[in-house]
Structures are given as structure tokens and as C-alpha cells.
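Undergrad: Right after this note come the structures.
Each reported figure results from applying straightforward, stated rules to the coordinates on display, with no laboratory input. What you are looking at is a predicted structure, and each value in this text was computed from that prediction instead of being measured. Cβ atoms are built from the backbone, for glycine too; each structure is taken alone.
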Structure 1
Amino acid sequence: MKDFILHIWDYLREIFVVRLPSFPIAIRCALFLIVFFTTAIAELYIFIAVQRRFLYYRLQRDTIWKNKFSNILGNMIVYGENETNEAIVQHFLPRFERMSIHRSSVRRILVQQLLEYRESFSGNTSQVLRDIYLGLNLDQYPKKKLRSRLAKDKAAAIRELSLMQVPGLVDLISAYADKSVDVANVDAYSALLRLDKVNPLGVLNTIQQPLSDWGQLMLFDAIIKTPGINIPAFSTWLASANDSIVLLCLKLIAHFQQHEAIPMLLNLLAHQNVEVRVWAVRVLGKLEDPLCEGELVTIYPNESLIVKSEILGALGKIASGEQIDFLRSCTTAPEFEIRNKARELLKAQEKSGTMLSNNTVDSNGVLHHALNGF
């Protein structure tokens, strides 16, 4: 084996050292490329092997620490039902302090476990987890991340601080609201909803930048899932100059079925933003107030196709039976989508029995004519 290796070495040395100057330029370039790519491939395989070994080591390390923290947290949850929160914290806090939480890798796993457990439990257990978090001064690290230039770091820090309800952070997080970065922006608003105990929904008055659909969804989720929020009349914000706030409040009005907002919704039918008009019509349909049908039919001729289609959908949800003649007239509209939707609504109202027999003498004949070819 040794002689074979020496033979190969001598052969390569003869080619690349002794005989190389005598080769044509094309051969020399080819030999150079062979050496270059062989070296690159060898380095790549070495890099992959090292990375896999490192990932395997980190996974094993994280698993060990996760099991340790899970055991302590599990014992803490079932520890002494008659013990006060302060006694439980004083009993388990030294155990966490003796661990290497000064290392970022260990601290990351501990914070992740605390957040997961806090989301899963409520009441005294949730409070104990928060006290452990604050007792270990873990809030200082996300506070430092708030000064990061990376939006994802700011967003993660805001989520962590809001979930742990760290005191005195309303003013601090307010500074990160209404920035150009939507990720940190929305998380700051969601955090203010959870942390501000006096006027949590006052954050809707401070939003100046337009919210994306994703941002509206995140705020919608935070509002309906945050405990202890007194749900106001969201029609208060329907006059906002920020159309994204109007859209958010329209969705909240539909979710909470706030029928007292109907007069304001009718006013929005003249809004200059088409999306706002579409959502206003959609919400009126979900509230199912027959008194709105007349106004919807009135604005129908002057609206765009998307709003007309939404008006027909709203009339179908209300289904009072008062607009049968209007629906019949829509079956001859030039737009296929309108004709098709009107026929579907007529057929649905016929099955549900909401068609008024006194609208016409031969209502069945007219209906069959409207549904011809459907």
C-alpha cells in the first residue's frame, strides 16, 4: 500500500512539476482545472461532513437541555397545590440559576420552553412561569434585541415580551409601532393590545401606516383572543382616514355581529375605496338585516362588477323575499357572472320558500323562464 501511494505521488510529481513546462498551453490549462475542481470537491465534502457533525452535536445538546428543563417545569406544575406562587418560585428559581443560562444556546431553549408552557397553561401556573422568567432576568435580552436593525429580531423580541407581559413596556413598544417594517410594526400593535390594561384598543387611533392583509389578520386575531378586553363599538373607527383600519373594523363588526353599526355601514356604501365598499356590502349581508336591501338595490346600477356581485351575495344571505323582481331582472344582465349568480339565488330562494307568492300571478312560470338553461 505504501509503495502504491509513493508510486502515485511520483507520477503526479512528474506530470505537474517535471513535465508541466513542456506541455502545450491547452494541456496545462486542463491540468490546472483538474486540480482546482478536485480540491473544491474535496473541500465541499469536508465542509458537509463537519456541518453534519456539528448539527448532530447541537441536536443532541439541545435535546439534553430540553429534557432537563421539561423535567423541572413539569415538577413545578405539580408541586404543592396549597403553596403560594411566591413559595413555588423561591423553591425552583435556584435550580434554574445553577444551570448555564448565561450561555445563549441554553438560554434560548429555556425561553422557548417557558413560552410554550405559558401558552399552554393559565391561572396560577401561567403566573409562576412569568415570575420565573422575570426572576432570571431573561427580559433583558429581548430588550436588547429591540435595538437590532433586523426586523425579525425586533418582531421576536416584541412577541416574547408581550407574551410574558413584562411590566413597563407599553411606552417602550409604542416607539416601535407605526414604522415602515410591517413585521415589527404589527407585532408592536399586538403587544400593546395585550399589555395596555387601561385602553388596549386605543392602539387603533395611533396606526397611521396602511396595514397589509396579513397585518390586519394578526391584529384581528390578537383582538378576539386577548382575554379581558372590553369589546367596544367598532363603528367608532369607520370614519378613520386609514382605509386599512376601516377594513379591520368591518371584519370585527361582522365577527361580533354589531347590528348597531348598520347606519355607519350604509354610509360606507358611498366610500371612494372599492375594497371598503365591497366589505361594507359583505358585512351588511352577514348581519342579515332586511332593511338594508333597499339601499343595496339603489346603489346597484352605478357600481362596478365586483361590488354588484357582492350585492347579490348579500341579498342572497338576507333572503327576505322582497327583492325577487330585482333578482329576475339580473338574470338578463350582460355579465355572465351576474346572470349566473342571480339564477342561483332565485333557485335557492325557491327551495327555501322565501319567494313571495303575491309578487306575480305566474311566479313559477317566470322563475322557470329565468332558470332556463341553468
Structure 2
Amino acid sequence: MAHTLHEYFEANKPDLVLSHLVDEYITHLVSIFAARRGIRYIAYVYSYFSGYVQVLQGRDGSPHKFRTPSQEEIAAICAKYSVGDFRQDYAQRPKGTRLRQLKGILRYNVKLVYFWLMRRIQNDPLNMHYLITPYVAEHRRMSDLPAREQFHIDWREQLASKDGNGRKVLFMPLGYFPESAIDYWVNDTSIINYEDKTVEMVRVLAESFCLVIKEHPHMVGSRNPEFYDRLKDISNVVLVPPEEHGTSLIVQTDATLVGAGSAGVEARLRNKPVFTFCDTSYWFEGSGSVFLPLSRIGDWPEKIADSLREVTATDPMATSRFALECLRSTAHQKPAVGRWPQCDPSDLRDMLNAGLTGKFGSCANTTSGTTSSPDKVA
């Protein structure tokens, strides 16, 4: 695959690469070949904000800022998403029942057989899309469906009892894994051993803080449930049932600890302190979040405690400034056709022009009011 891509870049010599976000081997290779040649790699994906497309550059989730949003846009985002109990709907069905687990297992095994046949029918034994299935989040076994009692059903009482011991309370949502926000956006590759690394973080932090941990609702039935037992057995941990709203937990706790997930956006829009072990994601810049390197987890408790002591009165303009920075790297979305989003043509022109010129917004436009069209976009 690398040889084929090398030949393509040599033959076509593109000025710009426009692609889906880097979330697997092939798109990662494309981003590497582009970087080696000094070619900007622009990636797009559905945005956390409905009606928008998130625009990134490179493989690490860095934002490609190419426009200046209007004050009306910023006000609308703040009004909608900073509400305490707002919950984004990603149009995915809830997991957690035996019937859904069984359907997921059947679907997974059908896919294995179908992809095995397609690799032979198409004479494409190394097809990446077909071979990747055993390594993505899927329902594989009934035993992976966690029991209800593996979580703290009385989590409110648990949290209330720990609230009185003087410890600060951190909310730590678990991430969907494997996914680009973990595999590629976090530069420290130790996070790929996600469960063990998470347990390491929790053990260190639980010595100084109370941790409220919640599973990603769409990972229920895809992990080995022993992971939940390992977390629940640690003192000062409250393991909340997956169906609870993460936004309500953000409001009830003192701060949020996250990688590159959207919980960071949700917390900052509510003016809550955010600590993150990813400093490249599209929302990090301008968020005021504190970066915690994975190579120094032992230093985290002191760094978090110092930062929380410095928290002052809420800045009423902080939410607007954060929304502004997030929207700079978004395009308006056309009605979706199929599974992948389409950008508004005007924003698409500005996006490409900014990628070629290094400028954004009106600066990227020509004097005639039109945008230049790249000759070679891969």
C-alpha cells in the first residue's frame, strides 16, 4: 500500500490533499506521504455541532482554521450547547440489552463471512476494509455484556458521601476505542493500551481526588467487563451506569479529565475546568484547558490541585470565545447524502484556498470576489 501511494504522489504531485479524517492505516499513510512532501492534508468529519463539518489538518486532530464565524452563529451555539442538560444525539441506537448484544454478535459474524468471501471474489486478499473488522469495536461475545451490578447503581448516594470528605471530584468519561481521537490525536502511543493506561491514571488520581467514571454508551458490550471491575475496586471511584447523561455529571463535578473527546467541548461550554492528555485536538487551542502528559502521570495530582486552586470567578465571555475558536475550523454542512457529510460549496472553496495559501476568511479570496481553484487536489 505504501509503495502504491508513493507512486501516486510521484505521478500526480498534488498541491493539496482533501480526505476523510485519519482514522486507519490507509488514511494515515496518505497523511504521512503528504507531510513528507510539504503538502497540506485537510481532513473532514461530522462536527460535534449539528449542521457543521469539522475540518482538521494532518493526522492529530489539529484544526484547519479558515473562516471567521458570525456573531449570530456564536450566539446560537452558546445558547444551544451550554444548557446544563443538553445531550448531543449521534443517531446511534442505545446498547446494553441482551437482545441488542445478540443482534450485534450476529451482525459481526455475518460481516466476517461476507468480507472473507469478498476478498476472494474480488481477488483482493489484503483489502484493508475487509481485514480491519476483528480490530474495531464490535459485539463479539455475550459475556462482554456487563452486569448491572458492575456499576454503582446508587451512584448519587456514593457521590454525596464522598463529597463531604473534602476531596475535589473529577469527571472522567471513558472513550470510544479504537477511534481516531485516541489512536491518532494523542501523540503518546502508550494510550493504545487503553484499558491498562486508564487504570494507571485512575489509581494515581484516586489517592487525591474522587473520580466519577462513566462508560461511553456505545462501548457497552464491546469491552471485557473485567475492565469495569478493575476500576470499581479502586477506592474513591464512583462508576456511573452508562445510560446517565455525561453533561449532568460535568455540571455536578469540579472538573473534567478527558483525552480528545467531545466531553472537553461540553465542559468548556459550561465554563468547567478541563484537564486533557491531548493537546492537538481541534478544541484544545483557545479552551484554556490544562495539558497533562501521559509520560508523567505521577505529577498529575499536584498539577490538577494547583490549577483548581487558581480557578477564579467565571468569565462571562469565555464561552463565546471558545465557541468562536471551535467554529473557525468548521464548514456549514449540506444535507447529508449517504454516511459522509458534504460541505457547503462556498465554505469548501474557502477551505481549499486557505489550504493552498495559508490564509483564511476574506484574506483567502481574490480581488474579484472569487476563490482560486487548485489544479491538483488529491
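Undergrad: Starting from the value 1.7: which structure in 1, 2 was distance in nm of label points 7 Å out along Cα→Cβ at positions 112 and 224 calculated from?
TA: Attributed to the structure labelled 2.
Undergrad: Just checking, which of 1, 2 has the largest value of FRET efficiency 1/(1 + (r/R0)^6) of positions 56 and 168 (r between Cβ atoms, R0 = 30 Å, to 0.05)?
TA: Across 1, 2, FRET efficiency 1/(1 + (r/R0)^6) of positions 56 and 168 (r between Cβ atoms, R0 = 30 Å, to 0.05) peaks for 2.
Undergrad: Taking relative contact order in percent (Cα under 8 Å, 6 or more apart) as the criterion, which structure among 1, 2 has the greatest value?
TA: Biggest value here belongs to 2.
Undergrad: Of the structures labelled 1, 2, one was used to calculate Cα Rg over 2.2 N^0.38 Å, giving 1.05. Name it.
TA: Derived from the structure labelled 2.
Undergrad: Which of 1, 2 yields 10.5, 29 for Rg and Dmax of the Cα atoms in Å, for residues 200-247 alone, as computed?
TA: For Rg and Dmax of the Cα atoms in Å, for residues 200-247 alone, the value 10.5, 29 is produced by structure 1.
Undergrad: Same structure, new question: Using semi-axes √(5λ) of the Cα gyration tensor in Å, for residues 296-343 alone as the calculated read-out, with 37, 19, 7 as its value, let me know the right label among 1, 2.
TA: 2
Undergrad: Suppose helix-only ellipticity at 222 nm (-39500 (n - 2.57) for each DSSP H run of 4 or more, over all residues; to 500) works out to -21000; of 1, 2, which structure was it derived from?
TA: Corresponding structure: 1.
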